[in-house]
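What follows is calculated from the coordinates using simple rules that are stated; it is not laboratory data. Because the structure is predicted, anything quoted here is derived from the model rather than measured.
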Structure P
Amino acid sequence: MQDKDTINPWQVLGSRQQYDNPWITVAEHQVINPGGGRGIYGTVHFKNRAIGIVAMDDQGHIFLVGQYRFPLERYSWEIPEGGGPLEEADPLESAKRELLEETGLKAARWDRLLELHLSNSVSDEYGLIYLARELTRHQAQPEETEQLTLKRLPFSAAYRMLEEGEITDSLTVSALLKVKIMILEGQLL
């Protein structure tokens, strides 16, 4: 028997695709909401999973990537991150690829830190965050859409950037909070 709180209270009367590209599909749904009223609900389906990597070296420094984010119309400091195909069997392969592309780093040790939904009121975007350690340097391979700045800094400095509002990216905020908890609990450094 299902708990009444887990039963879907929305009734979908019809759906229509409004937009589609290689990365997302936007749909509009005619619905009856939980209160019984008719209305519309827009959703964004992501065709890739979000992948984030906290790359931490032996001195407890991490690597942030800076880039101008078109939707925000502002510069953003983030952990290395990108998209991984949903059909890729092992999302860790996407993480390894993104880390090398954006930073030129490879890691010998990988641990999954978090799984999260990034904006579940309007999208199904699902993310995974990894901790990458035992790093070696190689040649970065950014995509043509990326103009990146790489910054290596102590974890405490990155965390201070979060506290001061300089870091607002959801994957990065979540990752830094998780690493901070791990440090406080004696699991890291």
Structure Q
Amino acid sequence: MNLAILYYVYDPMCSWCWAFRPTWLALQSQLKAALPELKVEYRLGGLAPDTDEPMPSEMQTFLQQTWQKIRQQVGTEFNFDFWLQCQPRRSTYPACRAVLIAREYGLEEDMLLAIQKAYYLQARNPSDETTLVELAEALGLNPALFTKALRSEQTHANLISEVNRTRHLPLQGFPSLVLLVNGQLYEIAIDYTDPQTSYQQISKIVAG
């Protein structure tokens, strides 16, 4: 088999990434069984930088419409109470930093799922530090150490570095799948309800 890495590019507060989750899990299972040497790497894309400003009403309306669209097209579950109970901000970098910290403990995927459930099902705001610390503690991380890391300049620098590297990949927004084989990058097509679309393309490229 050729040397190959599959990059999964995402943002923990990207609603289309939440929609893709079941198909992504199914795709990973297929790939693990058929191509066990294929390495999968998660890469943060960084959807929206830090801000304390409330989300503009036009953006709130747009995102609620996006949730509705995804629910209709894919069947993904959303809790619209978020828009009534929380103060939305267009800021996903805090959640991205939380995932980076969790990655150091081997808990990236666990933190990602925790953030997605909090945001989309539990009407909790992952733009807020308090939410992220509660999620980290639930995963068994030390809340004081996690808070310190979440606020650190080094963690933020690590995020910016990853986002900059990720944006050099051929992306179609979030989520994106990019396959690296022998130094060449390939955009992988995504079907939100069928893993076969991506699987067949990946298998063909890897087989050479």
Structure R
Amino acid sequence: MQSSHNQIELKIKKSAKGKIFFADDFVKFGSSENIRKVLSRLEKEGLLERLAQGIYLVPKKDVLLGTLYPTTEEIALEIAKRDKARIAPTGSLALYQLGITTQIPLKAVYLTDGAQRVITIGNRTIQFKKTTPRNLAIKDQLLLLITQALKEIGQDKVTDLHLQKLKPFALQLDHEILKSQLKFAPVWVQKRINELRN
């Protein structure tokens, strides 16, 4: 127990403040029961903060703001990296990330080719929804985000204001990426993106 405690503590102390750890990151240091006890002890000592079951944060402190927490997106990306899964933000999250809405969604929904699950972190929720490979066929993050945002708004509800806000993002898209990946978006979305670039 002592040696796994030391090894885990050392690994955490050597890591950058603000780093996210999963309980699985320490499997080589002992049994899952043992690791859980060590992480719980380190949490009491203030070296770690538990974000959700099996997800921990090396707290980064600010004099005025206290602990600086990672964004929902940062946590979701870390989970996807660990699971070797692809994810795509949907709905209101895509709109928020593109600045079309200023309302931070308390429930972040991602499409994934990994496991379906819901993770609660404080008053926020991250939901991973299993989807077909076609919905994740667009590899370029920005193109994927614009596609998801347009789908969320809806074909008949897209206004000039929406298009005005989307245009600078559409202009950033790489021509080669559009040539190879735009075909995976719905036809009406393809048409809108092409119009925005002209």
Structure from which -6000 was derived, helix-only ellipticity at 222 nm (-39500 (n - 2.57) for each DSSP H run of 4 or more, over all residues; to 500), options P, Q, R: P
Comparison of P, Q, R - label where relative contact order in percent (Cα under 8 Å, 6 or more apart) is highest: Q
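With Rg/Rh (Cα atoms, Kirkwood Rh) coming out at 1.04, pick the structure among P, Q, R it was computed from. Could the numbers behind the result be given before it?
On the way: P: 1.04; Q: 0.97; R: 1.07.
The correct label is P.
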